[in-house]
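None of the figures in this text is laboratory data; all of them are computed from the coordinates on show. Please read all numbers here as calculations on a predicted model, not as lab measurements.
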Structure P
Amino acid sequence: MNVQFLGIATDNRISSLRFASRFNVRYPQLQAPMRPDGLLRRLGDLEGALPFTVVLDTEHRICASRLGKVDAEWISSVVKVCATE
């Protein structure tokens, strides 16, 4: 199974870089502005709270999302489900 992780930071660039460094982020990071009508809302985070995780299937459709922390078990189970849809 081929899986790609991508982070989207909504903080300013300096804070985002500090976060990535502090937590040893090893996946690509994009920068998006934090706006009430922005990317988070369009992806399903109606509260605008963080962290917010979205999993896309191979057709780039949202197949799972979660507000709050995620762990390896959650990611593994979601990836399996999304890969079979």
Structure Q
Amino acid sequence: MTFVFNNKNKWDRYIGDLSYPIYIGHMLIITVVSSIVGNFQIHNREVFSLICVFLSVLSAVFLNKYIGIPIENIKNSFRTKTL
């Protein structure tokens, strides 16, 4: 029953669409932020974590909007031509 509700919920689907790009990019974000933060001698774990989470979500939105959605549109255009 919860699957039916979640399948129709826009926010839930949007967050679900971001999960894979976050998974793909989070280690890159952590590595880059770690090297930048190390240069500034900032040792606050909470600030480091918040920066990484924010940039991971931001990069996931960017990847989804400018790479994922256009590729899905191209795939769908091929599917409609063959059907």
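Figures for the structure shown
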{"quantity": "Which of P, Q leads on Cα Rg over 2.2 N^0.38 Å, largest value", "calculated": "Q"}
{"quantity": "Origin of the value 35, where relative contact order in percent (Cα under 8 Å, 6 or more apart) was derived from one of P, Q", "calculated": "Q"}
{"quantity": "Structure (P, Q) behind the derived value -9000 of helix-only ellipticity at 222 nm (-39500 (n - 2.57) for each DSSP H run of 4 or more, over all residues; to 500)", "calculated": "P"}
{"quantity": "Label whose coordinates, when log10 I(q)/I(0) by the Debye sum over Cα atoms at q = 0.28 Å⁻¹, for residues 10-57 alone is calculated, return -1.17 (choices P, Q)", "calculated": "P"}
